[in-house]
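Participant: Down below are the structures I want you to see.
What follows is calculated from the coordinates using simple rules that are stated; it is not laboratory data. This is a predicted model, so every value here is computed, not measured. Cβ atoms are built from the backbone, for glycine too; each structure is taken alone.
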Structure I
Amino acid sequence: MRRRPVRTLSVSAFSERKDLVNSIQLEYFAAVARAGGFSAAARKLCLTQPALSKQIRLLEEELGVPLFLRQAHGIHLTKEGTRLLSRAEEITRKIRNIPSELHDMHRPVSGELNIVSGFFISRKIMPDLLKRLLLRYPGIRPRIREVPLAEQTEAILNGTADIGIGSFHRPHERLSCHPIFKSDLVLIRSSRSDLADRKRLTKRQIAARDLICHPQGTLMHSLVRRILHPYAPNVFMDSANSSTIIELVRENFGLAFVPDYLIEPEQRSGIIIGGFETGEQLTVSYHYDPGRTPSPQTQAFIGIIREKFGLDPVASSGQDRA
């Protein structure tokens, strides 16, 4: 009996099949969505625009729905495209992580990992990060120090810390800083304040009131002064702890400016958020010394951070692509 030859499919042939949605098409779709157009995405992917357009068209045919609204002034995601985008990025991220996860099985990472972190981040973000880290790398021994941002920078640069997580207004010039998420600086006031019914407040109105602020010399104090310029803030009391500031505002001791991510759900009752556009943001990032090659423990922790917050995986060299 004559055997039929086994047919092999090249990557290009595989990607043109219409009986399944493949990861290559999903990656192309996500690239177009992020770039905001086919031409820009094609350049980043090192493809011709017709080839990229064809793959997106095949994907739309397979799914049976349009993913982009193609208009003269550009493209926009449809509601189906918006829903697919988060799934596509999650799927492609997991596929890209497979090689490193298999590699980790044969080269277990172990050793001490020194982390410096802000107080709120240490309490709210760090537990889940450490749980994920130790589940995958049980040989790592994390040590955490809760310190202000200035001390984080010093510890990283003098080598007593491997990595830090904290809030920056602008990236530190001597650190390799990689954003995790951004947070708006917002005005808060008590629902019992005589200003509670005001939908909008001016700089002059805010500067005339008692303010509860972070101590002089801190980043937050500097930002408050800049927000209210040319008026000087009337600092009634200060605290280095944002949770304390929020509680004091709730009890109607004054107004305050805080990053919105610090306002926990249980703290939102009794305070009014907003009413003034600060135009300022803080970036929560992880950061390390670019002058030292990150240790395997540090690289493992970076991978966990990026996985948790849906960021692109790190490059194989251990340096971030973001």
Structure II
Amino acid sequence: MLKTMKAIRLHEYGGPDVLRYEDAPIPAPKAGEVLVRVHAVGVNPPDWYLRDGLTVMPAALRPAIRLPVIPGTDMSGVVEAVAADVTDFSPGDEVFGMLRFPGFEGSTYAEYVTAPASDLAHKPAGVDHVHAAAAPMAGLTAWQFLIDLGHDHPSPFQEHRHRPVPLGPGTTVLVNGAAGGVGHFALQLAKGKGAHVIAVASGPHEAFLRSLGADEVIDYTRTRPEDVARDLDLVLDTVGGPASRRFLRTLKRGGALFPVFFGEFDPAETARLGVTVSITQVRSNGPQLAELGRLLGDGTLHVAVDSAYPLAGAAAAHERAGRGHLQGKIVLTVEP
């Protein structure tokens, strides 16, 4: 077997130009792992956070990274080999997964990757590798915020355990950033539970969002959603950050705001309004990914691909991400 592969590696931090397409050793699976021949890679925010040197994270939460490093967490591909103790997967199986997250050891921007078997699920037969690679992080984030956290690991962002809000007919959910990766999954999951869903995005995405089931669409370039939305049960703010607190006044008493990216909130204000703010950190979870895979396979869920680039074009993919206004996910394709 070949000993080297093509991969994207970081030898220094900086802009998209620091993403080098070069030879790297093919990894060998350890106990509990499989070796996957990668066909497609999902591009996610943690990839450019890593490329930038994790400056977006509070210094106390930044893990130590040894360079050079291969970025990436999401992939879809075919099992090449398995460790002796792996029984759920065999060579030739088509799989997809989000690897070793939270953390930055996924190393999926490559022709081959080792993956913990527990992080993988069988790829739905009717979903190609490009669309499967686009699903794991975005889909699991929406799932763990809205449907089932699925783990007991403490969050670095809050002391209490995140608890999804029960959704169903009679509940109203606003999804901010609804056209993006997490947003378009969250819209569909909330709608699938019977909720009334208000999608916030720029105007050109309206037809796309309505095709996914949005009951209302607010074009934030024309109308500030916090000025018109009221009596909401839940806001999932996929943008998050300091500006997320503007959504507090859209909630009814007993409502909840889930910012996907951490921000700062005044406990006195949330207590006065009678609302909850909660955040979690998405974690790799093969069984949950299998649930998402079943929904993708039967057409209940759809994954949108904004654009696709070859692995060697990772810098161009990151430049596209930097321009924003995505409709779904960016994917890297890996030729055999």
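Participant: Computing log10 I(q)/I(0) by the Debye sum over Cα atoms at q = 0.08, 0.16 Å⁻¹ gives -0.53, -1.22 for which of I, II?
Facilitator: I
Participant: The value 0.05 for FRET efficiency 1/(1 + (r/R0)^6) of positions 88 and 192 (r between Cβ atoms, R0 = 30 Å, to 0.05) was derived from one model only; which of I, II is it?
Facilitator: I
Participant: Quick one: FRET efficiency 1/(1 + (r/R0)^6) of positions 48 and 128 (r between Cβ atoms, R0 = 35 Å, to 0.05) came out at 0.90 when computed from one of I, II, so which one is it?
Facilitator: II
Participant: For which of I, II does helix-only ellipticity at 222 nm (-39500 (n - 2.57) for each DSSP H run of 4 or more, over all residues; to 500), calculated from the coordinates, equal -12500?
Facilitator: Computed on structure I.
Participant: If we compute mean count of other Cβ atoms within 10 Å over residues 72-79 for structures I, II, which one ends up with the highest value?
Facilitator: II
Participant: Where is distance in nm of label points 7 Å out along Cα→Cβ at positions 272 and 304 largest, in which of I, II?
Facilitator: I
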